[in-house]
Structure P
C-alpha cells in the first residue's frame, strides 16, 4: 500500500540525490515532504519539520557522510525511532558508503542501496510499497 506521505531526511550538502528521489517518488504518486520544496519563505522551518514528522506515515533517511554529520538528520532519525507510527516504516537509503556508528540503530532495518544504481534503488524502494518502477518517471 502506498504511503500517505513520506518524510525524506537528508543532508543539504547531498542535494542532487534527495531532489532526484523526491521527484521520482512524486511522479509515481507518492507524496513526499522534502524540505527544500515544502518549506517556503517566512515559515518557521523547525515548526514545519516537526509538523511533517508528526503527519507523515513513512520515514526515509538518505545516508552519507554528510548525513551522519548533520545535527538535523540525527534529530529527525531520533524522532522517527521513538514514534510508534514509524514502527516498521523506517527505510535507510545508502547513498554513499559510510560507517553508521553515530546512527547504529539504523543497522537494524533493511537498507536500500542507491550507491551503485539509482534506478535499481528506486525499484527496490517502490517495491516496499507494492509499487512498480516506471522508468519514464526517472530523472
Structure Q
C-alpha cells in the first residue's frame, strides 16, 4: 500500500472512506468541469456534450485512476478509457490541463487543502495519467 496520507485524508473528506461511484461525488465533478471548461480550448471540445452524462463518465474514469494509483495495475476499464481518449484525439496537454483542473477543484472543495495536499493529489493521479498518455503513444506507434 502506498503511503500518501495527505491524499488519503483529502480523498476521505471529499468522497468518504470507500472507493465507490456514489452520487455523493457529483458536486465535486460538477465543480471540476467548471474549472476545466474555463479553458477556451477545452470548452470548445465539450461544446456539444451532454454534461450530466459526462459527469457520470468522469466519475467512473476518476475512480479508475485512483484504483491504478493503489494497485499499479491498469484495469480493462482504464484500457477502454485509453482507447476512447486516443480515438477522440486527446493530447498530453489536455491530460495536463485535466490534472490542473482536478487540483484546483480539490483546493476549492476540500476545506483542509493546502499546497502539500495539492502535490499529494498530483502524485496520486500522475501514474494513471501517464499510463493514458503512454497508451495513446504506444498504440499510435503500432499503426505505423
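Since every read-out is calculated from the coordinates, none of them should be taken as a lab result. All values derive from a computational prediction rather than experimental measurement.
Here are some notes:
- Of the structures P, Q, the one that -11000 was derived from, the read-out being helix-only ellipticity at 222 nm (-39500 (n - 2.57) for each DSSP H run of 4 or more, over all residues; to 500): P
- When relative contact order in percent (Cα under 8 Å, 6 or more apart) is computed for each of P, Q, the one that comes out at 35 is Q.
- Taking mean projected area of the Cα convex hull in nm² as the criterion, the largest value within structures P, Q is that of Q.
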